[in-house]
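We did not get these values from a lab; they are worked out from the coordinates using the rules stated. The shown structure was predicted, so the numbers you read here are calculated from the model rather than taken from an experiment. Cβ atoms are built from the backbone, for glycine too; each structure is taken alone.
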Structure I
Amino acid sequence: MPWTEVSIMQTRAEFVALAQQEGANVRALCRQFGISPPTAYKWLTRSAAGQPLSDRSRRPVRSPRQTAPSVATQVIALRQQHPTWGGRKLRAALLAQGRDAVPSASTITTLLRRAGLLAPPQPRAGPAWQRFVQPAPNVLWQLDFKGHHALAQGRSHPLTALDDHSRFNLVLAACADEQTATVQAQLEATFRRYGLPQAILCDNGPPWGTAGAASPHSALSVWLLRLGIAVWHGRPYHPQTQGKDERFHRTFKADVLAGHLYADLAAAQRAYDRWRQVYNLERPHEALGLRPPASVYQPSPRPFPARLPPLDYPADMAVRKVQQDGTISFHHRRWLIGAAFAGLPVGLAPDGGADRYAVLCGAQRVHTLLLAQPP
């Protein structure tokens, strides 16, 4: 008769009592009770020693590899300072602080779950995005607004800029609006401190571009072109193009915005600045081998000029001045280039055929003319 959970202790006691009788056949009792001989002799040995017949804990008497309480306390304290950091980031930060006996990332994750500080892992929704990284700092900056959030007085429009290679945060500004003058003032201060990038990636809407118009360029993007910065516009309705800045926005929202109502723009900017310091100098970034962005970034060697340089073109290139309506005259026709270029000279260079011309603002193509195309 197999032992059941309901009567297991009674059954063990009965078996031991019968097996200890003079002349008892232990093997036969094993068959009758449905247990193995080793199990039977284990209970008989315990009974003879006066030990209980209940199951013993399988927990080891000693756990030499168990995390020390002081180390667990350090892990929990650091997690409370940075509630969005996971096991890998916390481990890298503890190592950077010179802590002793730092546990593995998986052990830290277990400690966080035991303390109720980490939600269960969620299954991945769909395939992972293929990511591309520029080869050096300042080859490309990603630039965007993080929507807006309410303040006790008004609202803030966080302007952000991220270096594509190092993930270094170059701009994190609490702006009162999303106007061209506001963005240009922030970029001027940033260019003076960090130099000029080779290119900037932004979306298609204002103030970066003119979504839906014949020309994608705005007054702001033309100003960047005149500084010798190439302007790349992302695909419409495709925020993954600026994936690094979008991911930065998620982290910024979780760490700085969620659950907080700042009094005004000045209070918001102070919070932004405190977090930016941690993000750039302390927070381990998994895409950087758990190094902080400041350990990878270097300022650009291209200084911000005291005045906008002139737009010069080779002597053999056709040059036209853009009129106030955004057009030029070329080959006896009017061509729309874009109102943002009004008053500026643009160059026209043959582009793979006698009836095809590239329109350049400085070194960047801003339009293509097809002479064979009907007016």
Structure II
Amino acid sequence: MHFYIFNNGLLVEKGMSGSDQRVYQWSQIFKKKRHQVSLIIPKVGVNRFKKFGFRLIVTTDRVPLHGDFIAYLYQAWKGIIVVWKMGKIPRDIIIYSSSDLIADSLPTLLLKIRNRKNKMICGLHLVAPPLFKGFAGVWQKGFALPTLKEIYYFVSQRIIIFFLKYLADLVLVSNPLDRDFLLRKGFKKNQVLVTFGGIDFSLIPKKKFRVKYEAVWVGRLHAQKGVNDLFGAWEKVTETYPLAKLIIIGEPDIEEYFRHCQYSKYLQKNIVFAGYLEGKEKFRIIKESKLSLCPSHYESFGMVIAEALAAKVPVVAYDLPIYKKIYKGGIIIAPIGNINRYSEQIISLLKNEDRRKILSEEAFQVGKEFQWEKTAEKILSSLKESKK
């Protein structure tokens, strides 16, 4: 098989979303299994992929600095131009959109329309929350007025989903609940495949490290990630453990946001900002921490949870329904949005080293199940079955 993979929604050279990570890992595995891979990407993604020897088709040399919407619209247009020039393509090519973002999905859908006999895959790794709930308020009573960004995301995704139902041969989702959502929308059972995220175990150091931090948080500044809950809970933790250290791995904007939030004057000595880290350096910090915190209000899989579990670090998270479907151990939960209960769970684990050790072993047993090779094989098997 020959894959044409559209990862055209990249905006920065460093940093990867869940969809980006999947492309990064699966494309390498596809090539190792002797399949051809061509990547359709903007120039900011070239350094990420050129070392693997893929065929790279560059859609644009620059990313507009006028917000995500303008950038995605511009990159979608550039991708459409590239696809239009392609015209007819060989029948053995699998057309693969890495995400439902318009920069990826619109060029992919156009290529499929022009080549109806070719197979098409699309990643739909996060279903937008209800429009009048939003990422942060989806589990709360009442309604909230959506932002323009939320309206755009919801409406554009619903339009893409409509076309995927008729054009996509395989839609990749991150959990069984999202699969059920698409089935209710009229998708066929063999059209939707659950593919969990995975771990690159070669990046996790095998040696033990001296514990330096009581907890670690990995993420980005987004309403769904529960950043305010994180700061509020950690303030309560420091009432019991005044010297407790929380290290934050993420984009620089989080540090700037912290300086302006209500908790900054209380927690300046208790929070360490590591900036953006990846690979072995990120896993080293995780292993130097007693706990990993994940107070997200909304997730489709929770890659940071899988990474912490694989590194033998217990996780404290909110009680999201998808976690029950995916994670069978190594994780302690609290009611969504209940900062008091969340901080109590953290404190109870910090006090009880024996319980942390038990959870650590549980964590590893769960974490080692998330392997990229398994999910790549599921995709390839599903494509082979669809040819029969």
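Which of I, II yields 56, 45, 26 for Cα extents along the principal axes in Å, for residues 136-271 alone, as computed? The structure behind it is II.
If you work out FRET efficiency 1/(1 + (r/R0)^6) of positions 208 and 288 (r between Cβ atoms, R0 = 25 Å, to 0.05) for I, II, which one comes out largest? Sorting by FRET efficiency 1/(1 + (r/R0)^6) of positions 208 and 288 (r between Cβ atoms, R0 = 25 Å, to 0.05) in descending order puts II first. When distance in nm of label points 7 Å out along Cα→Cβ at positions 280 and 328 is computed across structures I, II, the figure 3.3 traces back to II. One of I, II was used to compute distance in nm of label points 7 Å out along Cα→Cβ at positions 16 and 312, and the result was 2.5. Which label is that? Going through each structure in turn, the value belongs to II. Assuming 1.00 is Cα Rg over 2.2 N^0.38 Å as calculated from a single structure, say which of I, II it is. The structure behind it is II. Source structure of the calculated read-out (log10 I(q)/I(0) by the Debye sum over Cα atoms at q = 0.11, 0.12, 0.18, 0.22 Å⁻¹, for residues 48-159 alone, -0.47, -0.54, -1.00, -1.26) within I, II: II.
Given a value of -14000 for helix-only ellipticity at 222 nm (-39500 (n - 2.57) for each DSSP H run of 4 or more, over all residues; to 500), point me to the structure among I, II it was derived from. Computed on structure II.
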